[in-house]
Every structure is written in structure tokens, then in C-alpha cells.
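Heads up, there are several structures right after this.
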Structure 1
């Protein structure tokens with residue numbers, strides 16, 4: 001980001017964000033919503049929150065004087081309502097920018113970018129290359145996160161509601177596919193690559209990218225009336241992108257820092 005843009009962001013009215021920041025500082029942590037979908041987000045067996053999105057958020061909040069983050073695992077469809085109700089302070093979960101979401105929350109600048117993918121039997125025996133192919137097969141069932149991008153893309157492509165199976169988490173999606181309860185499981189490329197690698201299942205493969213599906217980027221999502229806090233978050237995020245610290249956090253997870261730096265919230269919210 002150009003120096004003059006950083007300077008503009010630094011002009012955030014301090015009184016406007018002071019109350020919320022003071023509350024978070026006093027609390028000692030920010031409450032974040034995540035989906036437990038590696039490598040975007042993850043919760044270890046010891047309860048430690050990790051993944052690319054929480055790691056970025058933790059560092060940005062620390063720079064704002066908020067020492068840590070505390071995560072709640074939610075379905076994607078419940079994240080924005082929880083944010084709007086004040087049950088969480090931010091969503092850092094691979095919640096991709098789309099017009100309806102951009103109208104409902106205050107997004108930060110882009111953080112993580114990815115494309116859609118299918119997990120299916122090796123050899124792709126049914127030849128699924130896009131969501132329309134699944135709609136055209138009258139017996140095919142697709143698994144997708146409830147309220148997530150993949151569920152919406154499948155429905156928009158004409159897959160009937162009763163053939164779009166809501167899957168609560170990645171391990172459940174893998175098991176349902178292995179058991180034959182669904183024919184394909186859809187998530188972003190990196191999520192499915194991670195899931196398949198950890199499963200060691202040689203009978204499955206990842207098809208990516210899904211044809212005719214857009215590439216998405218997420219950002220940290222804040223309550224719509226907390227744009228000053230969002231802008232302060234953006235200031236620190238911009239500094240990290242410029243210094244290389246941003247790349248050092250997300251690239252070990254497989255994400256591209258350049259992809260996030262090459263676009264803006266304004267472009268993404270207008271294009272999707």
C-alpha cells in the first residue's frame with residue numbers, strides 16, 4: 001500500500017474507535033468467530049487457535065493493544081448474525097467478500113484468497129467439473145458448509161435443495177464422502193488439499209479449480225457500525241503487508257501474500 005494511503009488510514013478519528021478499543025484492551029482479548037477449516041482456521045487438541053486468518057488477526061489486534069484472541073467455532077451462516085448481535089467482535093474465518101456480506105459487515109482489506117474445489121473419488125468417475133454438472137446428474141449429492149459460499153454456488157447452479165447436504169465440518173464431509181452419503185464435497189482448494197493430505201485416503205482426489213466459479217478473497221469482518229475499528233485494523237494490516245510480516249504469517253499455510261496485495265476491498269465487493 002502506498003504511503004499516502006497508509007497516512008489516510010491513520011487519520012481515523014480516535015474518539016470514534018477509542019471506546020471499542022478500550023473495551024477490548026480491558027477485556028484482554030478480542031472474540032473472533034472461526035470455522036475450524038484448516039488452513040484458514042484451526043483449533044488444536046490443546047484448544048489453541050491457529051490457522052492463517054486467526055494468526056493475522058492475533059498479530060493485528062496485538063499491535064492495537066489487544067493481547068490475544070478467543071475463538072468461537074460457528075457455521076458460516078451463523079457468523080454474521082453473531083457479529084451483528086455482539087456475541088463476537090470480529091469474524092476471521094475465510095468469510096469471502098460478496099455483495100450481500102459487504103452490505104452486512106465492515107470488511108478489512110483482503111487477507112486470504114482462494115478458489116473453489118471438489119473432493120471426489122479418484123479419477124472423477126462422474127466427470128464433475130462445475131456445479132452445473134452436479135445439477136445435471138439427478139442422483140448426485142454435494143456436501144457443503146451450511147451458509148457458506150459453496151452451498152450458495154451449488155443452489156445457484158440448479159442443484160435442488162434436497163441434494164445439497166449441509167456438512168458441519170471438514171472431517172464430517174470427508175466421512176460422508178467415504179461412506180457414499182455424498183458424491184462430492186466442496187470447499188476452497190487449500191482446505192481440501194489439507195483435508196486430503198491428512199486423511200491419507202488414496203481413493204479420493206481434489207479437482208481444482210471448479211470451472212465457472214469465481215476466485216474469492218476474505219477479510220476480517222467487523223460490525224457495520226464499527227468502521228473506525230476496522231480502519232485501525234487496516235492501518236496495521238497495511239504496515240504488515242509492506243514489511244513482509246504478513247507474507248511470513250500466511251505463506252507457510254499455502255496462501256499468496258501477493259494475491260491479497262493485488263486487489264482491494266472495494267474491487268472485491270463490487271466484482272463478486
Structure 2
């Protein structure tokens with residue numbers, strides 16, 4: 001693995017009742033690179049993201065982030081390692097405000113508010129960090145107050161990123177938001193972590209053409225700023241615009257990989273899409 005490689009996936013497998021949802025795939029994401037995974041429904045795209053982010057564990061293979069093996073880590077530990085994600089069906093806390101939803105994304109970064117957090121994994125000692133967190137919540141410390149100010153600054157920065165849509169809604173509960181604004185809140189929460197790798201599962205699902213164009217512009221800004229992104233998206237015009245490389249999956253396997261223009265002309269890709277669902281995404285791959 002080269003020094004420029006941020007994420008390395010090798011011979012990754014996941015089976016469900018004998019069905020190979022992910023069948024021995026290998027790929028990498030370099031620092032500052034946008035890599036998109038596309039493919040027909042059921043091809044293994046979201047399962048791959050779930051494996052990379054610790055939502056499920058693989059039956060075989062390795063996942064390495066920044067030189068450290070993570071395929072056996074849970075989602076919380078992987079977030080601490082520097083991966084943040086959004087979900088295909090959108091996940092926000094309905095009764096929390098926009099600002100509070102974004103703040104949740106910072107939970108794994110807390111130090112002053114979560115002393116002795118390593119002990120929380122030890123059953124007989126987990127009462128120690130709980131008592132310490134309760135004390136800090138009630139009394140506070142200089143360090144926790146400084147951390148509180150830093151949290152507030154990050155939350156405001158992420159709201160400013162979506163100022164036109166979320167600025168006036170920062171204190172509104174998430175259930176009152178439009179679908180598109182709930183998706184924006186979820187993306188802002190992931191970005192609050194300042195992740196090494198941002199994993200996005202269909203970030204424009206359910207959005208109209210204008211809303212999709214806004215998300216594309218924001219993704220291009222993140223790319224220009226050097227953010228590494230692993231993206232699953234059905235809107236192929238967006239994929240072809242923002243991606244450095246495109247991975248095509250079908251039947252749990254990678255059938256093509258390369259630059260967007262090369263993938264667009266690949267005969268296996270044309271067959272996977274146009275042979276089964278002509279005109280998917282309104283983009284002619286041929």
C-alpha cells in the first residue's frame with residue numbers, strides 16, 4: 001500500500017444465507033480522491049459501504065484505513081479512526097434541532113466531556129466514565145468549557161456551509177424539515193467530524209434537479225478542499241462530474257474500474273446498465 005493510499009480494501013467478502021452480496025472485491029481510495037461506486041440495484045454497493053464503516057462485519061478480507069486494520073472494529077471505533085458517513089434512507093434525530101443533530105457527529109471527538117472513555121468498554125469499570133461525565137455535565141471544568149466553545153464553533157461552521165437552507169432552521173426540530181434539508185443536516189453532521197474519509201450513500205436520493213445541483217456544487221467544493229470521498233450514487237451525471245475514479249459493481253463483484261470517461265465506454269458497464277434497465281439515470285453510457 002502506497003503512502004498516498006488512505007483506504008485499502010482487499011478481497012472483501014460478505015455472505016447472507018449463502019448469497020455472496022460482496023464477492024472478494026479489492027479497491028483503494030487515495031488521499032484527496034473522490035471514488036464513486038455505481039451499479040444496478042442489488043449489486044453490493046451499500047453492503048460495501050456498510051462493511052467499510054463497520055455497520056456489518058465481513059466474512060473475509062481486510063480493510064485498512066491510514067495504515068490501520070479496521071475490518072473488526074465497530075462503527076464507533078471506525079468513526080474515531082476518521083470515517084464519517086451518511087445513509088441511503090437518511091438518518092436524523094427527529095426531535096433534536098438541526099444544531100443538535102450536527103453536534104451529535106462530534107461525539108467521538110470529545111475529550112474533556114468524556115474522561116476515562118476507554119474504560120467504557122470494560123463492564124466492571126464503565127461506571128467510572130459515567131460518573132465523570134455526570135460531574136462534568138453538572139459542574140464543568142475549564143477544559144470542558146473550552147471544548148464546549150469549540151463544539152459551538154464547528155456547529156456554526158457546518159450550518160454556514162448550508163446557510164441558504166439551514167441557517168434559519170438551526171433551532172428547528174429535524175422532523176419539521178423538508179426531506180432535502182434532512183439530508184443536508186445529515187451531511188453537515190458527517191462533515192463536523194472533519195473525517196479523513198467521507199462516505200456518502202446516495203446523498204441526492206429524493207432530491208429534484210435543482211437540489212441535486214446544489215449538492216453537486218458542495219461536493220465539488222469539498223473535492224477542491226482535498227476531502228477524500230467514497231460515494232454511492234445512482235445519478236450518473238453527478239458521478240461522472242465529481243469522481244476521479246468510478247468503480248462498477250454487479251452481482252457483488254467489481255466489473256469495471258477507472259476514470260469516468262473510460263468507465264462510460266466499458267462494454268461490461270453498458271451491458272450491466274443498458275442491457276437491464278435502459279436509460280438508467282437519464283445518462284447514455286455508450
For distance in nm of label points 7 Å out along Cα→Cβ at positions 137 and 201, structure among 1, 2 ranking highest is 2
Parent structure of the calculated result 20.9, given that mean count of other Cβ atoms within 10 Å over residues 57-64 is the read-out and 1, 2 the choices:
1
Tell me which of 1, 2 gives 4, 20, 31, 23, 16, 5, 0 when you compute P(r) over Cα pairs in 5 Å bins from 0, in percent, for residues 161-208 alone.
2
Quick check on the output: 1.00 is FRET efficiency 1/(1 + (r/R0)^6) of positions 25 and 257 (r between Cβ atoms, R0 = 30 Å, to 0.05), derived from one of 1, 2. Which one produced it?
2
Winner on FRET efficiency 1/(1 + (r/R0)^6) of positions 73 and 97 (r between Cβ atoms, R0 = 25 Å, to 0.05) once structures 1, 2 are ranked, highest first:
1
Origin of the value 2.5, where distance in nm of label points 7 Å out along Cα→Cβ at positions 89 and 217 was derived from one of 1, 2:
1
Comparing 1, 2, where is mean count of other Cβ atoms within 10 Å over residues 105-112 highest?
1
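None of the figures in this text is laboratory data; all of them are computed from the coordinates on show. This is a predicted model, so every value here is computed, not measured. Cβ atoms are built from the backbone, for glycine too; each structure is taken alone.
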